[in-house]
Every structure is written in structure tokens, then in C-alpha cells.
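Just so it is clear, none of the values below were taken in a lab; they were calculated from the coordinates. Everything quoted here is computed from the prediction, not taken from an experiment. Cβ atoms are built from the backbone, for glycine too; each structure is taken alone.
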Structure 1
Amino acid sequence: MLSKPNARLCSQCKGSRRLCGLPECPILVRVRQQLKLEKLRETRTLYSPTPPSVLVGEHGYPRVRAGVNLPALGSEDPRLFEDPGAWWGRLSLYDIIRLRAGLVFSYSVSHVKAAGKLSEAVQEAALSLKPVDSEAVFRRPPTPRLTFDPLLKPVGPSAPVEQLRVVGNPAIPRRVDQLVLDRVKAGRALVELYEHGYDVYYLQRLLSAGVLGVEKRLVPTRWAITAVDKLLGDYLLGKLRDKPPLQGYEVYHSSYIGNRYTLVLMPRPWSMEMVEVWMPHSVWVPGEQAQVYTVHEWSDGRPSAEDGGYQAIRFAVLEELSKRGRQASVLAVREITPEYFAPVGNWQIREGVRNALRRGPVKASTLEEALEVAAGLLLTPLREILSRSVLLRHLKVQRGLEEFLEA
């Protein structure tokens, strides 16, 4: 008999950490039962182009599962399986789940420092900018299941492999190949490639596959995602240190698959706060009370807590400010509604903020006007945000001192 999960634990766990102590998340069990995953044929071999898509687990570290995701049916353009920028605003939550359910995670277990033949195949696939034909010979047929994680895209059927080969010609950029061979430090390589216009999702893949760095090793994909966001965010923040602040207040907004982002940019030196609101009556918060979490940082760039979602928002905001050559204090409110019944990865956080900033702002001349605009976009009462926000309380005190000194 299953006991009723605690609402606060569910909103923290999101089905990935089993904080309730149950052997499997009852919420995700119900979701999986509703999904109609087409069973794979009894096969031991799959020949298919990887998008490319690689995945490195963290369970059992330093011995981890590492492999590639291969489309099982071949009915879609392989690039679509691993293209968050193309998903945002176009695919529904069900579409994303169905799409990812069509990928077979073809993996082996190895030490993060060991570069055997299977690990080399994973690395070769990760380096390619375009889909590359691959072949997996399974030890047993893939298990038809779907797993969810707050940071990762959904993972479809999986099976251990006896053999994994890249049989096509990977499209590896010359500069990437040089950085791999020159054994440049991973951080430096990531910054250089980002400055040369390579997509952040490609950089996450390179770091996870263990092709960068002096002492190369596999990096669990969940860790790599947050590490790239933080590293590039810190780099961009460093470039803004001597830049002037915005000239006025700006409010941005976007909404997609049950995630709503409202950003208030203020003409002050860099600081940022995320207020994350998990709305009530959802699969994660079944009770009457919303669950609210905050993370903030001041000009030193040190967040008050480690949070992958916060780092994704921070990177997207700093990316935009860097393009404009301006600093700002930023209040970012993320509201998660009951529509978001299964996590599909923090790519939607990054893309949600990017799209909000691309749409252009509603401008205001005072903080009060900006907050009034934001209140019209929020589902959460503004007073709840004000009561939780450390940043707004700080700015209120700071403004009072400035007014006193100017008097």
C-alpha cells in the first residue's frame, strides 16, 4: 500500500531522487501507464543514425553507464531528437515525450577514466555536429520504458551493448579536433568554442563525453549541463564587470509547456534572484499551497544555493546582457503549473528565458511601474513574490540610502 507523498518532498524530488522513500515514484508510475510506448521488436542489432545524442549516467560513479541514443523507428529527421531550440514553442509536452521515447539508450558500463572501444565510439559520436550512422549489438533486447529527470531530456528504452560502432563519417570541426589533440584545459576549450559560436548543447555533449581537458574523463551528463551553464555564465559575468547598467527598467515574459518565466531587469550593477513557484493542484504539489524556492547572488557572482535551474536562467540572462554590453539586477520568476506533469529537462528553462528576452521588453521608468507590469503577467500574487524576494528587499534598503545621500 502506497502512502500519500509529502507535497514539499515531491516538489523537491520531481520523481528523480525518491525522497519519499518509496521504491518508485507513484506519480511517474501513473504517467508511464498513460504513455503508449511501442514495444521494440525482439532484436539484438540496431543500425541507426545518432542525432548525435550521448548520455553518461552518475549512478555508481566512477563506474557509470555511458552510451548513445539511437532512433528505433527512423521515421523522424534524426536531428529533431536532440534539438531543443527547434522544440520550444512548436512541440507539446506529449510530443517531446513521444519523440524521446523513440530513442534507444545503447550503453556500456565503464570507469570514467577508461577509454575502451565502446567509450571511444561514444566520444566519436559526441564530436560530430551532424547525425552519424551507428550500430549497436545488444546483449539483450531493449527494455521498453521511459525515465524522467529534472535536468535531462526523457530517456527512452535502454539496453546494454556488446558492441557499439560509429560506421559513418562524423562531422568534426577542425578547431574542436585541435583542442582535443592539444589537451587544452576543459574550461578554456569550452569558452573558446562558445566564442566561436558553437551551441551550448554541443558543448555540454563534448564535456560529458570526456573529449575535453588535460586528463580526459567521462562526466555524468547531469553534472556537465550545470557545469557548462556555470562556467560560461561566470565568463560572461567577468566581461560585464566594467560595463554600465541598463538605462531603464525592463519586463520580459514567456510561457511554454506549463512553465512561465517573468523577468524584471533593473538599471543597477549585477545581482540576480530566482523565485521558483510550484503551483498547487499539480502532480508535484497536489495540495492547496504553492511551494516557493529562492536562490540569489550579489555582485560577487556566488549563488546562495546550488541549483541547475538557476544556472540555466543565469546563463541565458548573462548571454543577453553580454550582447548588449550592459549590467542589470535581475529578478527571474519561474512558475510551474499543473500542465507540466512530467519533467523533460532544464533545456526548456534555458530556452524559455532566451525566448522571453528575444521578444523584447515592456519598459518602465520606475521599479514600481515594472513590478506592476510583472504583476499582470504572474499567476502568483505579487505580494507573495515581494515577501519572498531577498533581492527586492535589498534594493529597497539600498534605494533609501541613495535617496538619503542625495537629499
Structure 2
Amino acid sequence: MNTVRGISVFDGREIEVQFDEGGIRDLLEPQDSASTECGDTAGKPFVSPGFVDVQVNGYRGSDYSLDEFGEHDLRAIHRHLAESGTTQHIPTIVTSPQDRLLRNLGIIAEVLDRDPLLQSAVPGLHIEGPYVSSEDGPRGAHDPSYVRDPDYGEYREWQTASGNRIRIVTLAPERSGSIEFIEKLAADGVCVAIGHSGAEPDTIRRAVKAGARLSTHIGNGSHALIPRLRNYIWEQLAQDDLWASIICDGFHLPDSVVKVFHRAKGLSRLILVSDAALLGGKAPGIYKWGQIDVEVFPDGHLGLPGTSFLAGAAHLLDWDIAHCQRFTGLALGEVIRLCTLNPARMLGIEDAVTTGLSIDQPANLTVFDYSEGEPRLQIRHVWCAGREVFNAKA
């Protein structure tokens, strides 16, 4: 039995959590401690559910879309994410040729089938593209050579290769056949997301009616200039049935935009994602990513050289949580729900995710230090499914 002691990120009280690989077994309030005001740790760390990131492309040279992707990449990404407090993530494969998609999905499935820890850490997969906009701007850094219209037969091959693990598919609903494709995937129980799209507002409405449920990193993967009132961003914000994921790293969205998005979607429909990519964590410079040049800037963000367009993200949730808290003024525990409870509810995987700190929930736990105004959380210790996956002292 393991024990961790600190301040609950949700109510500010000192707690003792007892857990093993089977889950959280007991929650105690230590008899030798008085209640503590939320946010005042009195030198004690916060205890939180492990973070859940539903959009991770890669990190530090490993990426799920690489032609040479292998088991070592999956293990490396899991390890790097654990250092940021993330215990569970949804691997994201971006626009690629079909043979590469099937190969990489098969590798992931094979590893998960034989590794219980990674199976707990990866509750599903996300395909972002190849059914996205062909236009510069909305297409983002997706390779135009492989962008194409939706094909349900291709999707079925994805599900077979992945062992039916595809949980999210991001597409542009303006592409030919998209509405019918959305209806079929929604019927399969897959979360269809609108992203990298330049769709007219009416097309957004049709997509939602067909079953689309998520806006992928809303505000990004878009034109530099759009109509001021009738556009795809306003329309997605207005759709109450759409969840919205945001990249809150201070580069992808201005703080005022984050505040407006939060007010439009509320706490119940907003999700924090990192969108971490291959070159995240690398030294500044220009790198080749497939056939595309991507620059790692001195401030850490990724972009297409010589343009104002971004190319994925370089920061993880330990950074994004701190920035979201500062931009919105939300309590820390409220921000944590945006990357624990909300993604679990959207995907219907509450049983696999630690959404609060409750007995019998999985023991996905993160212990960290944080003072308001700091640029990131300072992660001390992380457990996934009751097993230690990061220890700062080690």
C-alpha cells in the first residue's frame, strides 16, 4: 500500500491518500493537521488526479506519425509526459499516407496489448486528419500531399489495426462526403471533432447535427483573417453541443481569447490539451518534419519559418495549467478539471480516469508545488494505475 500526503487541489484541505495498483483505497484527513485555506500549501505539495491529455502528437524527437515510429517512441512519450504530471494521454496521428497510419496504429495496439501499465496510460487514439482543409492557414502544418476526402473504408481499416481503439477523429466538415462520414462515426460511438477547417457557419451547424461533438484546438488551424461576425469560430462557440479543446500555452491563444472561450463554453465544455509535437523540448533552430520545415523559436513555440502560422506546440500540461489559471482567474482545482473530469466525460471513460480524489477510483495521482503567477507547476511525484512513473528526487 502506498501513501501520499499533501493539500487537496480541489478543496485546500490536507489529505492522506492510500492506494495500490487496484485504485485509491482510503482518504484520510491527518489528525495532526488543521484545515488549510485553498491555495495556501504552507510548504506542503498539492495532491491531484493525474492529468489527461487528449491530443499528444509527440515530444522531444518522438512522434506517433513518424514513418520510423517504434515501440521506443511510445515509451519515451509516456515517460516525458509523466514528468509533466500527465498520467494518461490520447496518442494523435496526423495527416499521413494510409500505409503509415495502419503501421503505426498496429505498433501501438501490439504494445498496449502486452503492457498493462501503458494500456492504462493510453485509453484511446486520435486521428487528426487526413480529412482536413487543403487551404493554407486552416491546413496548418498538415502535409498537403496526403490531405484527402473522408473514406469510411479507410476508417474501418484504422479501427481494425488499432484493435478498435480510435476514440477521436478530427476533420474539416466542408470536405466532400464529410457530413455522411460524421453520421457513421457518431453511430460507431467515435467522437468526431471539427478542426483544421475553414467551413461556413451553416456547414458547422450541419456537422453538429450529424453528430460532431468537439472543436479541436479551437482558434488554431484557421485563416489569418476571417469575416468578423459570420465565421467558423463564432459558430463553434455558439454550438452548445460542442466541447472545445484549447492550447493554453500563451502562444496559440492570447489571454483575452482564452478568457472569452472559457466564458462561452463554461467549465463544463472546455478541455485543456497540449497538442505537443515532435519538436517540443528541442533546442531552437529549423528542423525538417517530414517534408515541412518547422522552426523552434527561442521562446519554445513551434512555427512555419517566415510565416505567422504555428506548427503544433512545445509545452505540456504543467505549463498550460498554470497559464490557464492566470488567464481565466479560475481556481486551480477548476482548471485541473479541464484536463481530468472533462476529457473523461467527453470520451465516456470515467471509470478509467481519476476525475476527483475518491475511493475506488484508479490511482492516477500527481503531486506538485505551485504558487499563483509561476509559469508552470513543479512536479514532485506521479503514479499511473498505482505505479510510480516519475519521482523528481530520482
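Miscellaneous remarks
- Test item: Rg and Dmax of the Cα atoms in Å calculated as 22.2, 80, pick one of 1, 2: 1
- With distance in nm of label points 7 Å out along Cα→Cβ at positions 70 and 166 derived as 2.7, matching label from 1, 2: 2
- For 0.70 (FRET efficiency 1/(1 + (r/R0)^6) of positions 110 and 278 (r between Cβ atoms, R0 = 25 Å, to 0.05), calculated) the corresponding structure among 1, 2: 2
- Which of 1, 2 leads on FRET efficiency 1/(1 + (r/R0)^6) of positions 46 and 382 (r between Cβ atoms, R0 = 41 Å, to 0.05), largest value: 2
- Relative contact order in percent (Cα under 8 Å, 6 or more apart) derived as 16 - corresponding label from 1, 2: 1
- Across the set 1, 2, mean count of other Cβ atoms within 10 Å over residues 246-253 reaches its highest value in structure 2.
- Label whose coordinates, when helix-only ellipticity at 222 nm (-39500 (n - 2.57) for each DSSP H run of 4 or more, over all residues; to 500) is calculated, return -8000 (choices 1, 2): 2
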